[in-house]
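Below you'll find a set of structures to go through.
Computed from the coordinates by the stated procedures, all read-outs in this text should not be read as laboratory data. Fair warning: this is a prediction, and the values are worked out from it, not measured in the lab. Cβ atoms are built from the backbone, for glycine too; each structure is taken alone.
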Structure I
Amino acid sequence: MKLTDFMPQIEELIEKSLDEDMPGGDITTDSLIPPHKKGKASFIAKSKGILAGIDIARLVFLKVDPFLKFSVFLQDGRPIKPKDILATVEGNVASILKAERTSLNFLQHLSGIATSTAQYVEAVKGLTVKILDTRKTVPGLRVLEKYAVSMGGGQNHRLNLSDMVLIKDNHIAILRHQGMKIKDIVRQARAGVSRNIRIEIETTNPQDALEAALAGADIVMLDNMDLDSMREAVKLVNHVAIVEASGGVNLDTVRAIAGTGVDWISVGAVTHSAKALDISLELET
């Protein structure tokens, strides 16, 4: 994912974030810090992890004060360790203080997601499976959170509901009540969208997975299946469709799931449960 493809959305998000933090200005800084005082601050890693969001941090500072000088020393996607200097910002001290918290919030959150993703990627190292994210993201932050996943070595699932057909359990329950089978549901979905749109469907047993693949599903999701059922589903589908595992995935289970032969493993935890990475901004005096 390229952030440049989403710049209007990102700039609007930054503006809203700053407005949220300073609806009436920074009354502490404005009342204490001389308006023309100059200084320099450094972003310093306090924990080991993967960096993500350094350019977002830069954009926050430049939105507050375009005359600040922001120098990046480590790029997104790079491993970082305690005491690493990630970037510096120089110029008006009041401007630096006003941008500090919003900038760090983005940087710590996104780096936490990249770090979490990298842990899952490392856990399946040597296998051909791909680690994917989900739509379990903070509303308004999806583009940035999915970007952070890519910086951690993961792959992006659909960005939104308009990207791909994903037939989930509630869709299936409604349609089964109308007498439709898995193959009927897939075929109806295919008839309703253009050929370049991928179709994925959740399945809960190997036979449904096979039925979905033979009906033309591009991706078959194995939803909360046990390992033996996953192995059987992979064998039955036999590369007719991409096979994705979902549900019950954590760092303790992901390698065993990968060992069943699935192509993708989607992990909601990389976004909805990632711990912010400890990064500080230290002002030189």
Structure II
Amino acid sequence: MSFRAGFVSFVGRPNVGKSTLMNAIVGEKVAITSSKPQTTRHAIRGIVHRDAGQLIIVDTPGIHRPRTLLGQRLNDVVSATLHDVDVIALCIPATEKVGPGDRFIAQSLERYPRAKKIALVTKTDAASKSEIAQRLMEVNELGQWETIIPVSGLLGDQLEIVVEEILALMPESEPLYSLEDSTEQSLEVRIQELIREATLEGVSDELPHSIAVTIDEMGEREDGLMQIFANLWVERDSQKGIMIGKGGQKLKGIGQLARTGIQELMGRPVYLSLQVKVSKEWQRDPKKLDKLGL
């Protein structure tokens, strides 16, 4: 049997389950997840190894109507990614009717003729059989697909079928990554993202897009404990107060949640220090976005 390898990108509106699906297929957490839209800010590569081939899944930010320079840059990340992949998988949740946003994205995929197109109806665990059937019919009318697959990243339903179908569409190739690799992200970036994930879960809905994370210092102390000093960036002083909370309790809770995730990633105890800092209107300032790595 020939070995196949290539790149597939999961695309769709914000919060349709792309990152959850990617983590489930890769078999470990390589992308943070949240109920908040636009959680993903980078093109994250997760690597899937099978005897028959290798998939490099590129999870992208949700395509949306940008309101800030950050939003435009997120859309640009998606566009740049789709020009280079072998397969594009449009993700549409079984729990929501196909809407204008889905139609816009489906039509925009015609700009990438190099890639083969499939559709994934996600979040089937949260939908009834009739909802799933209705969604499959709606998705079928959106475009010409190599295949349409209902799937649940949360329960793992149909994941192996998704892998097999995508692999079959990939070109014959030698492995592109070593068997030990599960992601291209550096350890520092993965830690930043875990801190941001904990922050998204710990603050109110008004803040998610106004939060960025940087790491000042990371290293091992003389006693062997890993220590990390990180900053949480917001845009206004009032947001800083929300982040810290009364008596510092909000920030303490965020730190505890983030430290748990980091320790699971690293497999060792971690000391984590968080500071909240203000950078006025950073989402609209190109220099500030560059400084924050966005």
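Taking FRET efficiency 1/(1 + (r/R0)^6) of positions 122 and 242 (r between Cβ atoms, R0 = 25 Å, to 0.05) for each of I, II, which is largest?
Of structures I, II, the maximum of FRET efficiency 1/(1 + (r/R0)^6) of positions 122 and 242 (r between Cβ atoms, R0 = 25 Å, to 0.05) occurs in I.
One of I, II was used to compute Cα extents along the principal axes in Å, for residues 146-193 alone, and the result was 44, 20, 15. Which label is that?
I
Tell me which structure, out of I, II, gives 19 once relative contact order in percent (Cα under 8 Å, 6 or more apart) is calculated.
Computing relative contact order in percent (Cα under 8 Å, 6 or more apart) on every structure in I, II gives 19 only for II.
Could you tell me which structure in I, II was used to calculate helix-only ellipticity at 222 nm (-39500 (n - 2.57) for each DSSP H run of 4 or more, over all residues; to 500) as -13000?
Only one of I, II returns -13000 for helix-only ellipticity at 222 nm (-39500 (n - 2.57) for each DSSP H run of 4 or more, over all residues; to 500), namely I.
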